[in-house]
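Below: a set of structures, written as structure tokens.
No lab work stands behind these numbers, since they all come straight from the coordinates. Everything numeric in this text was worked out from a predicted model, so none of it was measured. Cβ atoms are built from the backbone, for glycine too; each structure is taken alone.
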Structure 1
Amino acid sequence: MVNKSVSKSYDLTPTTQGPLYPPSEVLDADGNFIVEGYLVVPGPDGKPIRRWGRAIVAADTPVPKFGDLAAYTIVRELPARLSAADAGSVLHTLPLPLPANNYPMVFAPDQLPDADTVRRPSYPFHRTPIPDLRPEDGRKLTTPVTLGDWLGARGTLEVTVDDAARHGEFRFQFSGLIPDSLYTVMSLRAKDLDRDAPTRPGPLGVPNVFVTDEHGAAAYRAVLPNPFPDPALPGANRIISVVVLWQSYQQNYGGAIGHFGLGGDIHAQLKLPDPVFEEFVTRD
């Protein structure tokens with residue numbers, strides 16, 4: 001019996017958030033987190049819960065043990081329709097070491113095993129110091145990136161599992177991204193956020209980058225072996241989501257998504273907010 005390939009399409013959601021801590025991978029000019037994603041707030045019984053929202057979160061917000069929740073210190077929530085001032089807020093990288101971070105992960109263990117010892121300030125996106133850049137080399141991003149710009153990103157994903165159920169193809173189409181910029185796509189697997197033994201988030205395909213055109217449009221495709229193993233199998237570590245990341249240093253890191261992660265040198269802009277792909281099962 002020959003199995004038929006299975007496909008499904010998804011719309012990606014604009015965000016500024018990777019995991020919950022740090023609350024965002026983007027800062028404002030005052031050093032506070034700009035969150036478009038899950039806000040951690042007190043629930044009806046006082047215990048922290050998650051709800052999707054948009055807010056400015058204080059830089060000194062509490063940080064719980066990895067895997068636990070602590071309510072964010074919210075400076076103010078932002079409306080669905082941003083004011084001109086909020087839409088014009090200039091986006092910045094996170095400083096190093098990463099603030100409000102509890103993720104126990106080295107993102108590039110072969111390239112930079114001591115990433116947590118590096119010290120750097122926060123930079124406006126358009127002024128991030130690209131290594132070895134000379135003025136005459138023609139930096140392409142020279143104007144500020146605003147929150148309004150960032151949230152204008154759109155993306156679709158089509159996933160197809162082949163007839164033999166051995167490979168998964170991921171096809172993306174993007175618009176409204178930062179023009180003339182380097183991006184990567186991350187695969188989030190089921191155990192990447194395991195509180196006891198998290199696995200390292202990796203790229204969705206290698207080479208794992210794409211470059212937008214002058215209008216912020218792009219396409220990306222990757223084919224991965226056995227991306228959706230049966231979760232009942234020992235050691236199964238399925239892909240459960242994808243995240244589209246802007247590279248602030250405009251560098252590719254081979255088999256790593258970045259050196260520092262989480263707003264240090266990669267910045268989540270589009271993602272699938274909740275686990276998906278349950279309908280797919282692949283095999284070796």
Structure 2
Amino acid sequence: MDASDGHADREWRLIREEAWPGPMNMALDEIAAETAAAGGPRTLRVYRWEPRTLSLGYHQDPDTVDWDHCEREGVGVTRRPTGGGGIYHDSHGDVSYTIVAPADELPGDLVESYHELCAPILDAFERMGVPARFAETERPARHQPACYLRELHPAHDVVVETDGEERKVSGNAQHRRTDAVVQHGSLTYAVNAERHLAVFADASVTPAAFRERVTGIADHADVSRSEAVGALEAALADWADATEGSWTGDELERARDRASEKYASDEWTRRRPGRR
């Protein structure tokens with residue numbers, strides 16, 4: 001990245017792929033935002049979800065979840081501070097990332113901000129040989145509770161055109177605080193339609209219909225998951241001229257407290273739409 005792009009002259013840390021439970025992943029994003037807002041380093045992170053997790057959108061109705069299935073199969077459930085539908089994450093099919101920076105260092109316009117922060121994501125796909133781009137058409141939703149089956153949005157949905165159809169390969173969302181911006185997203189490495197759909201209470205969508213709308217990195221490039229993670233980490237690091245870093249002990253302690261008090265609580269996860 002050229003220093004004139006405006007990010008390389010600031011302090012960025014890259015936290016390479018780690019595995020955390022869902023509530024801890026969301027808590028770490030929040031703590032990273034507090035660190036950046038307080039004058040600390042901006043954060044780029046790549047991560048897995050262990051155990052496998054259903055992350056709900058901020059406004060999602062908890063009745064859309066098959067809670068019995070999730071408990072029986074050991075699928076964790078948490079709620080994101082960002083909107084959209086639910087996403088099933090496991091340690092093979094999903095690669096997740098977060099970018100965190102002070103709000104005054106990013107465009108105020110939402111679409112501009114998405115396009116700036118998605119630049120390294122598109123670069124990562126290019127490094128893998130996956131012809132990904134922003135969606136160009138707004139396709140109608142097939143299953144509103146599932147993020148990957150909602151309507152496509154050109155601002156933040158990344159697709160690969162296959163057989164003349166745009167299939168979603170990455171969803172990205174922002175939580176815009178007054179002092180910091182958190183953008184996190186999911187890159188699909190391998191599609192497991194059956195497991196993805198099983199976490200939802202309404203099973204009216206078939207796996208075949210899911211595959212018509214969703215694709216994965218492994219469908220388009222001969223790269224292993226670890227190679228895909230490496231491409232994403234390299235693209236993020238080059239974009240911000242970041243140095244490899246880690247969480248401080250204080251950040252981890254605060255994140256564990258935040259995860260326990262907020263992101264793992266029924267009050268947060270089973271919250272009804274409209275409640276804060």
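For structures 1, 2, calculate percent of Cα pairs over 18 Å apart, for residues 147-266 alone and state which one comes out highest.
With respect to percent of Cα pairs over 18 Å apart, for residues 147-266 alone, the highest-scoring structure among 1, 2 is 2.
One of 1, 2 was used to compute relative contact order in percent (Cα under 8 Å, 6 or more apart), and the answer was 27. Which one was it?
2
To which of 1, 2 does the computed value 27, 23, 17 (semi-axes √(5λ) of the Cα gyration tensor in Å) belong?
Label of the originating structure: 2.
Thinking of 1, 2, which structure, once helix-only ellipticity at 222 nm (-39500 (n - 2.57) for each DSSP H run of 4 or more, over all residues; to 500) is computed, gives back -8500?
Of the structures listed, the value fits 2.
If you rank structures 1, 2 by FRET efficiency 1/(1 + (r/R0)^6) of positions 115 and 219 (r between Cβ atoms, R0 = 30 Å, to 0.05), which sits at the top with the largest value?
Largest value of FRET efficiency 1/(1 + (r/R0)^6) of positions 115 and 219 (r between Cβ atoms, R0 = 30 Å, to 0.05): 2.
The value 3.7 for distance in nm of label points 7 Å out along Cα→Cβ at positions 35 and 171 was derived from one model only; which of 1, 2 is it?
Going through each structure in turn, the value belongs to 1.
Can you tell which of 1, 2 yields 3.8 when distance in nm of label points 7 Å out along Cα→Cβ at positions 163 and 211 is derived from it?
For distance in nm of label points 7 Å out along Cα→Cβ at positions 163 and 211, the value 3.8 is produced by structure 1.
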